[in-house]
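Colleague: Once you scroll down, you'll see the structures, which are given as structure tokens.
Just so it is clear, none of the values below were taken in a lab; they were calculated from the coordinates. Treat the numbers as computed from the prediction; the structure is a model and nothing was measured. Cβ atoms are built from the backbone, for glycine too; each structure is taken alone.
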Structure 1
Amino acid sequence: MAAHAQAAAPEAEPPMFKAVKIVLIGDSTTAVIGGWGPSFCGQHVTSFVACINLARGGRSSGNYRTEGSWRLAMKEIGSGGFADTYVLIQFGHNDQPGKPGRSTDLATEYPANLKRYVEEVRAAGGKPVLVTPLTRRQFEGGKLIDDLGPWAEATRKVAAETRTPLVDLHGKSYAAVQAMGAAQATRFAQMPPPPEVLAAAKTGTTISAQPTVPAAPGATPAPAQQNNAAVEPMGQAKLSFDYTHLGRDGADYFAKIVTDELAVAVPSLRRYLVP
């Protein structure tokens, strides 16, 4: 071998494969311990997706930003290294009245907050997707109470105005829960319902799962709708029965709805999703 033979040139690095990132932004109905997000990230995306769940319990479209969670999310969105970064944004539950430090005005603040999230995601190079809020599962006389309908409609309107893809989780989840009825829907909670709660659900009218003062002997208990503000403390990790949060069955059920709707709303994501 010649004394002055040149050293072999280092091999060129192989080109990076095309991977995408999905970032979940929202409240406890998306977050770990209570939301559909863990099932979505764990069972409905391929290994070519980095799925990051940054949803947090007790957060609204307002305090998610003011507490600094959005700054953390923006660092994740703008980190680079991925072919595309999709950001699923779902609020509404904690934007409702009766939640000090969380509630936002439906007519003004809530849509403005969503629009700002959409604009900032796009400015950071991400692709926003708006998600309407997951339905609660309270019934009266066999009919599912639609207490989140106005926030879902406001989200749809913002999506149309900003030309943002929409996953109508509220519409799909409301229809599904209404069709199955109050008793069957209790299986979606984190814990089994107390016997009296299940018995009431079988009549088509749910009652509060929270302790109440017993009715007078011989009196017929009035239908007691759960105080959603009281049972959704901000960020408190808990396992309990309620009509809002999800156990494993609920997370799996609604994560599939999100996946199916996302494949329609964002066709470019279809090959990365597992139905």
Structure 2
Amino acid sequence: MSLLNFFVNLPVRYIYDQKNYLSYFLKKRVQPELGLDFLSLDEFPINWHKEVAQCFQAEDLKVAVHFPFLDLRPGSMDPMILKASRERLKKAVEVAFYYQPVHAIAHVGYFSVDYDDFYKEWLENSVETWEEISRHIGGEFPLFLENVWEEEIEPLRDFWEYISVDNLGFCLDVGHWFSFGKGKEKENLSQWLQNLAPYLRHLHLHDNDGLEDKHLGLGEGEIPFSELFAGLELLELKPSFTLEPHTQEDFFASLHFIDQHRRWFSYLGVKETNFKRYMAETSLD
């Protein structure tokens, strides 16, 4: 069991290409959010996935899974692209079963430049896609859909009001909100939290300057984390979370940020005694 009760992103292809990633997560007892892509689904043997899953299970480390998103359009107007997107997501579900994840993450996939003129059609297709994927999961684990390019709340709110699936929730990616969603200039985090509170189950935490989605360590950018945690407490929301650093240095920075803001993260279930013990016992190298 890990002393850290949150997750850290880890693309599966990293494990396949360089075994040191797997050994690092096992040695440091870090719970991974494993990113699946078309390569890991089509080219990596099923037995290889089973072996990796067994490594984490042997160490009693919980696993989350991130479904592929590159080139996928779960609300596409084009029947062929829509069919291909659904088939790819179903393949991801089937591979995810081997990892016995506590949850999975996927992208809602709203692009205003493409879908503003076909909003109703996008909404209907998207809802149908995720209902179909949820049935394919069959209640084995919950699925949380995250924001990426959405600049307005309405597509997300309408989606959640339209769909009716028990094992579906919202993942707020604060880095995407701040950069792609123009959160830095709009300063509308409180509105996002208030409107999407009924559906919020998970957070993706990383930092940036509001101009690019840099996936910096927490505290290394300009995201207003004080406003985030104040909003969560005000609305009595306690989602689980994943750190999404893109470098080892940013992972360390995020751990130090958690250490410096223990009250915030204890609210999200990070036990202070466990975290202090982890930081004391673990060499960050």
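Colleague: From which structure (1, 2) was distance in nm of label points 7 Å out along Cα→Cβ at positions 92 and 180 calculated, if the value obtained is 1.8?
Modeller: The correct label is 1.
Colleague: A value of 22 was computed for relative contact order in percent (Cα under 8 Å, 6 or more apart); which of 1, 2 is the source structure?
Modeller: It traces back to 1.
Colleague: Still on this structure, I have one more. Work out Kirkwood radius over Cα pairs in Å, for residues 12-83 alone for each of structures 1, 2, then name the structure with the largest result.
Modeller: Between 1, 2, the highest calculated value is found for 2.
Colleague: To which of 1, 2 does the computed value 1.11 (Rg/Rh (Cα atoms, Kirkwood Rh)) belong?
Modeller: 1
Colleague: Follow-up question, since we're still on this one. Can you rank 1, 2 by distance in nm of label points 7 Å out along Cα→Cβ at positions 36 and 156 and just name the one with the largest value?
Modeller: Greatest value across 1, 2: structure 2.
Colleague: Taking helix-only ellipticity at 222 nm (-39500 (n - 2.57) for each DSSP H run of 4 or more, over all residues; to 500) from the coordinates of each of 1, 2, which one would give -9500?
Modeller: 1
Colleague: Have a look at 1, 2 and say which one yields 86 for volume of the Cα convex hull per residue in Å³, for residues 76-115 alone, as calculated.
Modeller: 1
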